[in-house]
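Take a look at the structures listed below.
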Structure P
Amino acid sequence: MTDIFRVHPDNPQTRLIDQAAQRLRAGEVVVYPTDAAYAVGCALENKRGLERIVQLRRLDDKHQFTILCRDLSELATYAKVENWAFRLLKAHTPGPYTFVLRATGEVPRRLMHAKKKTLGLRVPDNTVVQALLEAMGEPIMSTTLLLPGDEFPLIDPEEIHERVSGRVDLVLDGGWGEVETTTVVDLEEEAPVILRQGKGDVSAFQ
């Protein structure tokens with residue numbers, strides 16, 4: 001049974017957000033809106049939750065998972081960042097960007113890229129997921145909700161609920177989502193590299 005919480009996109013109900021955060025901390029898998037496509041995630045330490053997401057999306061070991069953060073205050077815990085890269089991060093967060101960075105030893109190996117030891121880091125500009133992160137008090141392991149065989153992410157929360165029923169625990173319905181995914185920028189080396197162009201202005205990374 002998969003529950004659905006219908007929350008106001010601009011003023012999400014605190015009671016529902018707190019319940020969603022409690023369920024994430026308890027080991028559940030939750031779908032939520034972002035400033036790009038809907039995403040699915042679990043608590044960072046939730047190994048079984050990560051396995052369920054891998055099964056849901058049929059991901060291989062080359063997939064780059066993303067740590068979703070409220071802001072950049074938690075950055076140093078999870079990533080190694082040069083000064084020039086930090087300036088780019090600061091100028092483009094919150095926003096529809098995923099930044100690939102070198103992971104620190106604090107990051108569980110299952111969340112890193114299997115070979116490159118990198119992670120994705122994202123600070124979303126969306127009221128619902130920001131409220132969820134605030135209530136959690138810690139980052140969320142996240143990935144776009146793109147189901148196997150689909151060309152584009154789902155945008156209708158009712159259809160999302162129907163398609164993932166029984167495979168996730170909760171859908172946060174924050175209104176219709178977007179088809180467009182984030183722009184992915186690699187900040188590991190000496191200059192930014194655009195790995196995927198999606199939503200958001202990319203001129204600063206070219």
Structure Q
Amino acid sequence: MISFLYVIIGLNCLVSMQAIKDASFKDKLIFSPYLIKHENQWYRLFTHSWIHADWQHLFFNMVSLYFLGEFLLNQWLIDFGVLKGNIIFLLLYLAGGVAATVLPYIKNKDAYSYKALGASGAVSAVIFAAILWNPNMQLGLLFIPFPIPAYIFGPLYLLIEYFAMRNIKSGIAHDAHLGGALFGILFVLFINLDKGKDFLHLFF
């Protein structure tokens with residue numbers, strides 16, 4: 001059975017390639033809270049996470065998804081079996097992308113000029129599901145020259161994203177990153193509450 005992770009990455013690359021070449025195609029799929037509310041274009045809650053602004057944006061998201069996603073999916077294939085593990089992973093990714101739009105939608109539903117795109121919210125859901133599933137794994141940040149345990153990395157990342165959301169106007173959807181991350185945490189707690197207990201035990 002083909003890994004759903006590779007299907008997700010392949011579709012992201014194919015759809016994003018078209019969006020990068022064709023601005024009108026991108027505009028049809030991009031996340032626009034105003035159009036969702038006033039024109040009932042609800043499909044944008046889903047389609048925005050399959051397109052990217054440029055090759056760098058696509059590359060960064062897909063590399064992050066590949067490394068943490070493969071790690072998590074392989075564990076779920078062992079724990080749940082091939083079919084169920086793939087399906088659970090797919091649900092995490094798809095629902096995580098939609099969940100990441102909740103905060104941006106609430107804040108910008110009447111802002112006609114606000115638009116966003118990219119898989120960052122869905123990828124954040126996968127990353128934080130992986131962190132909660134295996135909090136002892138070692139992760140790195142660009143500005144930290146050595147790896148740190150996931151149970152330290154996760155809270156640190158959330159604090160950085162929250163600070164950036166409140167204080168930095170960068171054009172990066174930090175609220176979507178937070179929304180995706182929180183969904184990834186809740187998703188894992190829903191399927192295995194003991195993972196949350198293990199994380200808290202390590203952290204405290």
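Annotations
- Of the structures P, Q, the one that 1.7 was derived from, the read-out being distance in nm of label points 7 Å out along Cα→Cβ at positions 4 and 172: P
- Which entry (P, Q) yields the derived value -7500 for helix-only ellipticity at 222 nm (-39500 (n - 2.57) for each DSSP H run of 4 or more, over all residues; to 500): P
- Among P, Q, which structure scores highest (criterion: distance in nm of label points 7 Å out along Cα→Cβ at positions 36 and 116): P
- For mean projected area of the Cα convex hull in nm², for residues 28-83 alone computed as 5.5, the structure of P, Q it came from: Q
- Answer label among P, Q for the case where relative contact order in percent (Cα under 8 Å, 6 or more apart), calculated from the coordinates, equals 23: Q
Computed from the coordinates by the stated procedures, all read-outs in this text should not be read as laboratory data. Just so it is clear, the structure is predicted and the values come from calculations on it, not from any experiment. Cβ atoms are built from the backbone, for glycine too; each structure is taken alone.
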